[in-house]
Structure I
Amino acid sequence: MSHIPDSGMSLDDLRERVDAIDARIHDALMERARAEAGIQAAQLAAGAKATLFHPERDADQMRQMVERHKGDLPLATVEHLWRDLICACTSLQADTAVHLDGSADLIEMLDLARFYFGFSVELVPGSDAADVVGAVTASESDLGLVALTDRAELPWWRGLSEAGALVRARLPFVVLDERPADLPALVLAKADSMIDNADVAVYDARWSDLLPGRLMDLGIEVLSFFRSANGVDALLAISGELTEENVLAACSAAGAAPDVLRRVGGYAAPIDGNGDPDDTFAGEDEEPQE
């Protein structure tokens with residue numbers, strides 16, 4: 001019987017060890033699924049609806065996963081397993097579909113959706129981002145996935161509202177060099193009310209003139225913008241700690257206050273998976289290309 005150098009165990013012993021670990025993992029997965037079903041049952045008993053997506057809870061779980069990760073197994077692999085596990089457990093009680101932005105590359109959208117929501121969730125391609133907003137607004141618990149581009153083909157975020165679809169997450173959440181499923185995107189979902197404690201707040205802003213040139217200097221990220229003959233629409237991201245009055249003041253300091261400013265969601269700040277897990281991104285260093 002052969003022995004592995006420096007391990008003190010034979011190949012058969014190592015295989016038996018792996019089998020024993022696999023059995024423990026499987027038992028733990030079943031235990032987690034039962035616990036998740038208990039949470040869902042308690043929520044339903046309290047009058048809440050079953051849902052696939054819990055962005056604040058998901059963000060906390062992902063941060064814990066990054067903080068405890070060590071070893072040779074790639075972080076992206078662990079992230080995908082964890083995301084698939086979370087969604088598989090919650091989808092047992094939630095009848096949810098994910099609507100995809102048809103204006104983006106379909107393969108990239110499918111990769112992103114499968115990476116974050118697993119293979120047990122129905123995926124529904126839409127015609128464009130506005131179609132996704134409408135589908136989420138018209139549904140009870142469906143989600144939307146919209147590709148994030150500097151210059152949008154239409155100001156789809158005008159359809160976001162507190163009574164309908166809101167921006168609830170930004171992907172990728174764990175930022176890694178050469179990661180799979182790296183298409184920048186926003187997750188849309190309904191919420192009972194506006195989330196006031198999000199790390200990053202998202203606003204629909206509209207100017208009848210040019211987009212102020214110093215927004216980035218004031219800590220405002222332009223997620224996307226749309227230029228028309230009537231002016232510029234922009235989807236803005238800024239610290240969730242600031243009030244709407246603070247945002248208006250920052251826009252004024254950057255060059256011009258918008259004619260319209262509406263809060264249309266928020267999300268947890270992405271995690272830097274390449275360095276300190278406490279480091280987060282809000283996109284401050286990116287500038288819109290006009």
Structure II
Amino acid sequence: MFTRLQELVDLARENPPTRVAVAAAAHKLVLQSVRRAVDLGLVVPLFVGREEDIREQAEAIGWELTDERIVSTPTNKAAATAAVELVRQGEAQVLMKGYLHTDEMLHAVLRHDTGLRTDRLLTHVFVLEVPTYHKLLLITDAAININPDITQKAAITQNAVDLARKLGVEKPKVAALSSIETINPNIPSTVHAACLSKMAERGQIKGAIVEGPLAFDNAISAEAAKEKGIHSPVSGDVDVVVVPDLDAGNILSKNLEYLASAKMAGIVMGATVPVVLTSRSDPPRARVYSLALAGLLC
């Protein structure tokens with residue numbers, strides 16, 4: 001398992017650049033991120049949005065667009081649709097969210113007739129490099145599925161496990177989180193976590209060790225687990241944490257980013273191609289890491 005996100009960038013640079021359709025590209029942060037990825041040899045961009053705005057924002061950061069292809073659209077909604085169509089036509093290998101709302105992006109991705117659906121649930125995974133942890137940590141789902149039921153959580157878990165395996169983890173260790181480590185029917189997330197653990201034992205979730213319910217301290221710290229009498233191969237060496245709902249995952253991820261100086265990448269699993277889905281406030285490095293991750297998945 002990788003310990004640093006820069007390792008993903010270094011590995012991705014060994015491959016040919018990935019063709020990326022960037023929806024609603026007319027924003028400085030977005031263009032700064034893509035330019036860094038271009039300079040690193042990670043991507044060949046296809047910009048989608050209002051052409052005059054894209055060129056104006058590019059000039060503002062000192063980037064004179066020459067050979068870069070631009071598909072002009074009048075609105076963000078149209079940009080999302082056009083970017084998805086570039087992927088469907090095989091002109092792009094990765095879809096990237098630019099400066100637009102997540103729901104606008106996902107609406108285009110999830111359309112039955114013209115989207116990028118597969119038979120798998122669309123789920124989001126954060127990949128974090130936390131200075132106080134010894135390897136990359138995957139958190140899911142903190143961006144798409146709001147209040148998933150047990151069937152959806154199993155799919156969320158499987159997508160994250162598949163990603164971890166592609167990142168070199170032979171048998172990922174998964175913690176299904178709750179606020180406590182015992183089953184309490186009054187706390188549904190404890191029941192869901194226990195079900196996920198049993199589903200992994202029975203092969204309904206493949207290729208991973210899944211333990212739950214675990215509180216976050218018991219997942220991250222073997223010492224904390226030992227103090228509570230928990231004996232688990234996951235505690236202190238977890239690769240993936242599955243959160244109870246979107247709120248919990250979003251708060252946990254941003255807490256680690258802003259208070260623990262974590263670096264992060266974000267990717268959507270379950271579509272026909274990797275989808276880079278970052279927050280509009282994310283710094284360029286988060287988008288570069290995400291593009292490197294998407295390139296490796298290609």
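Compute FRET efficiency 1/(1 + (r/R0)^6) of positions 55 and 183 (r between Cβ atoms, R0 = 25 Å, to 0.05) for each of I, II and report the one that scores greatest.
Looking at the calculated values, the largest one is I.
Starting from the value 18.8: which structure in I, II was mean count of other Cβ atoms within 10 Å over residues 151-158 calculated from? Display every interim value, and only then the final one.
Numbers: I: 18.8; II: 21.5.
It was calculated from structure I.
Looking just at relative contact order in percent (Cα under 8 Å, 6 or more apart), which of the labels I, II belongs to the structure with the highest value?
Values: I: 16; II: 23.
Once relative contact order in percent (Cα under 8 Å, 6 or more apart) is tallied for I, II, the winner is II.
Any idea which of I, II comes out highest on distance in nm of label points 7 Å out along Cα→Cβ at positions 191 and 247? Present the calculation step by step, with values, prior to reporting the outcome.
Numbers: I: 1.1; II: 1.9.
Comparing I, II, the top value of distance in nm of label points 7 Å out along Cα→Cβ at positions 191 and 247 belongs to II.
Match the computed value 1.13 of Cα Rg over 2.2 N^0.38 Å to one of the structures I, II, and report its label. Walk me through the intermediate numbers first.
On the way: I: 1.13; II: 1.01.
This figure was derived from I.
None of the figures in this text is laboratory data; all of them are computed from the coordinates on show. From a predicted model like this one, the values you see are computed outputs, not experimental measurements. Cβ atoms are built from the backbone, for glycine too; each structure is taken alone.
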